[in-house]
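Rule-based calculations on the coordinates, nothing more; no lab input. The structure presented is a predicted model; accordingly, all values stated were derived computationally and were not measured. Cβ atoms are built from the backbone, for glycine too; each structure is taken alone.
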Structure P
Amino acid sequence: MNTTSRIYIAGHRGLVGSALTRCLQAEGFTNLITRTHAELDLEHPQQVEAFFAGERPEYVFLAAAKVGGIHANSTYPVDFLLSNLKVQINVIEASWRHGVKGLLFLGSSCIYPRMAPQPINEEYLLTGPLEPTNEPYAVAKIAGIELCEAYNRQYGTRFLSVMPTNLYGPNDSYDLQNSHVLPALIRKFHLAKLALRGDVEAIEADESIFGPVPEPLRSKLLETASRGFPSPVSLWGTGSARREFLYSDDLAVACVLLMEKLNQVFDKPPTRQFTASNHLINIGYGEDTTIRELAEEVARIVGFDGPLDWDAAKPDGTPRKLLDSEKINRIGWTPSTTLDQGIRLAYADYLFRSKEGIHHRGD
């Protein structure tokens, strides 16, 4: 891959896709191909085929996906399974048909068994039951990994699958019904801070930008705003589950490095014949933290010092997920953004988007 290669970034407006776009631009790549969902619906094979036939991308970063947290996965299992399967099949098949030189498929650490040994090695794929709260999404991603490896075996393609840990950063989703834990914490604590100030107008402005605040949280915020002292912020689970978190721009650097070193990755013999983990690479931060510790850190950075209420009746999810990132470390990548730095950057992006949204709303 060189700076003039035709590179298609599927999902360029999302958390990962936008980070990839920033990284490629910063490294001098000038021939980036992007399409919005309105311009190209990746769930429709005819549209995908016409796009590949017309644009002829040489390299593909498949970052487009339907994503969400425990609540979203539990509520919309059909959507998470079917939508992701359709996108993956269409893009991967078109990449093979049109001779793409390299494809990087973005998966998720939820592909691994719920009780996998820690840290999680790529070889643990398909060795045990999945976490039930996100099983449909995980099954779709596993199918994508298997499809990439099947094309590699049958047709000699160079399709690589990357499994990042929990991600956060610019252009994240802050929809409280569907977002992941870290952006949800940022928004909850920011709204709680606004409520303590009695700033109902700012809460309503936030809803117009990031989506409605579900009940009973909205009523609690308004109650806090009217009486001037905080209601506890309710959080799911016990807070005991452990997770690692990676800043999205660090992931993008790793992905671009891998695409630039495809020859090195594919020249090495597989560790075991006929396994999807042959060209599967974990990308993690290397350290984990409890969700309770994470919540306290986010609250401190956002500036909310009110009480927290942990709802133990809600699921924690997988007890622990810490990836073994030795493969990518050997290739020459390590993360450069600490969790504290990353949360501050993510919150700054949230505030910037809030101000931009209010500005445009007033136009």
Structure Q
Amino acid sequence: MSNLASFRLQNGDWIDLASYPSLKVARHLGQVALSVARRLNILDRELRVTSTKTDVIIPLSRMPSEEDLVAIKSALKHYQILNYPFRKREPRMRSLIEILNGRLPPHLMACLPRAYDVIGDVVILELPKSLLAYGQTVGDAVKQLNPRCRTVLAKAGPVADTFRARDFLTLSGEQTTITEHSERGCLFRLDPRKVYFSPRLSYERQRLASKVMRGEIIVDMFAGAGPISIVIARSGNAERIYAFDINPEAVLFMLQNIKLNSLRGKMTAILADVTGITANMLFHSADRVIMNLPERSLMFIPESCSFLKPEGGVIHLYTFASEGVSRENLSVLIRERVESAGRRLVAIEAVRTVKAVAPRQWQLAYDIRVA
């Protein structure tokens, strides 16, 4: 139930607002009062909580009952129940379709992306060619959905070349795309224009970290800005991690990330072509090797075997598979490549689908034990 009340704005104007029942408490009791109102199911979620220098005023959906007042009094020694003029909450848009309804031609609404990647304060999406003419409109809508977003990018090509970089179009926001991405207590500083990074691999990073036993030596052959190695290093089990990449920009970011995550002495970033150094550096020294280069990892299985200790270890290999290519065929190919390095494949301990990367194409993760 509400009454009309006059409310003075900062500019001196007066407006009429509906007055509703409210719970008024000192600021330091605001969170407690909110919890009580939620528990009693009397919080009015359509109105904005209001605060002053000294108090918090919480909108209620009804006047508290006698039973409610007993519960409020037990949690809050000092409070007031009064009518107060509240502003309505602005209805929050929950999807691009809601925001862009009426702003795009109807036949293009079905082309809007249903999902996108958020890397720090940068959003990356797939934009169909039919929507390129409306790129800024879509980008502005994405920013509206993501208040922390500074820049919206659209993929303009595949992950390509030796450095695994990708071209992007800026749809909205700043041209500078260096950002810091937070993931379960780890910080990754990177520029998606210069180095490959996928927030969708968060589970994989945690999964690999959970596999590492205390005292292991890890070689990350294609580390990029170092996200897998950093998550493993933060878990605390690895004795030392050697993270390689051929991309100078990636290694620069990796060095920054080692510092950001306080991992000096636990992880070493190395700028090198990892396929050309196994004969001298870290030869037969690793307990575990990570091969996150799905487009070419099968080619470099012999090199990964060269890193493993004489008694063997585990290789975590990522590869792509298309419809019509069975896991059994891939397993046979992996065994052949291991044997070509003079090693023995003890077992393929796990095969899992990481994600779909295109229609009828998937990224797979193989955990391979080698002797």
Structure R
Amino acid sequence: MRLDRLRAKLAESKLASFLVSDITNIRYLSGFTGSPGDALLLITQSKAIIATDFRYWEQAERQCPGFELLEISTKLGPGMGEILARVDGHRVGFEADEVTIAHYNRWMEPQGDILWVPTTDWVRQLRTIKDSHEIALMRNAVALADESLAHGLHQVRPGMTERELAWIMEAYMRTRGAEKVSFDFIVAAGANGAMAHYRPSDVPLPEGQPIVIDMGAQLQGYCSDLTRTVCLGEPAEPKLFWEVYNTVLAAQLRAEEGIRAGMTGIAADALARQVISDAGYGKQFGHGLGHGVGLEVHEKPRASHLSEDTLTAGNLITVEPGIYIRGWGGVRIEDIILVAEDGASVLTQAPKEPIVRGDW
């Protein structure tokens, strides 16, 4: 089915074949789980060829049944002629957003009889619509993140460092099937939470201040993305904390209730942004509402005030409004939702009660 959709684009663009070099796109189309630079994929109307070197030959044979395997040397340039010898015609599409100028000059341009046709986001666009198998895998990855967060919050204590809490959650998910984390975790205590992409350090977790936790598990290739903001004990500044927290929560719920297929990314973002702006915190919400998620933690489509995308049934996107106040901290709450024609369903099930209580 995935190859059929790609071949339809080839026919529409009058291309003989398509060369795939992005490793995530190769995995999506073939199942091959190598690292960047390990393989190339050539798709024609009648052939699907995966080219790799001896280090991955057996792996590709196991993971890519139905694909023709071509063993090439570790230097890709000499192998390009062997790959292109299997092309019918001379117009070949390539991933212009993946191929560097150096790669083009070294192993593409010397193929003088080939007319290289640049393309952008062909496979990434196919990846935006998840099939039932992908949705099931994503549900598992989301559930594992939910469990890992719950485990971390059960173990957390004031004085534990940001890094220690991050490791407790990572160790939990890694010992329960995760290949790796979806991204470097964020555990941002107090004023550190005003930095949206903060990285954990040896800062002790305080009582009474917001702590932003952003984490996710990669399970069977698919990435989850989860953010909750918590407070160990009652907030030291209750009026400000609850005003900010409840504003972010209301913005998120408004977006989750209003998003549906056919809506632009700008319109989806506006659902939450309006709630935050009306509360007087518009300038403190500096990023977009959300992004696609799947084989990569950041995929198309985007939901932001700058987005050019339109949401489609089958999209999995994050909904993660936030407010960030320099010197005080931040609040962000993030779920993953599945977009449908008549609305959206929330996959994330982690509780949103922010107060963590204990007998510390």
Out of P, Q, R, choose the structure whose coordinates give Rg and Dmax of the Cα atoms in Å equal to 27.8, 85 when calculated.
Q
When P, Q, R are compared on distance in nm of label points 7 Å out along Cα→Cβ at positions 60 and 308, the highest value belongs to Q
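From P, Q, R, which structure was Rg and Dmax of the Cα atoms in Å, for residues 252-315 alone = 13.1, 35 calculated on? Don't jump to the answer; show the numbers that get you there.
Working: P: 20.1, 55; Q: 13.1, 35; R: 11.6, 37.
Answer for the origin of the read-out: Q.
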Of structures P, Q, R, which gives -10000 when helix-only ellipticity at 222 nm (-39500 (n - 2.57) for each DSSP H run of 4 or more, over all residues; to 500) is computed from the coordinates?
R
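From P, Q, R, which structure was distance in nm of label points 7 Å out along Cα→Cβ at positions 116 and 332 = 4.5 calculated on? Let's see the in-between values first.
Working: P: 2.7; Q: 4.5; R: 3.6.
Checking each candidate, the match is Q.
For relative contact order in percent (Cα under 8 Å, 6 or more apart), which of the structures P, Q, R scores highest?
Details: P: 20; Q: 9; R: 14.
Top value of relative contact order in percent (Cα under 8 Å, 6 or more apart) goes to structure P.
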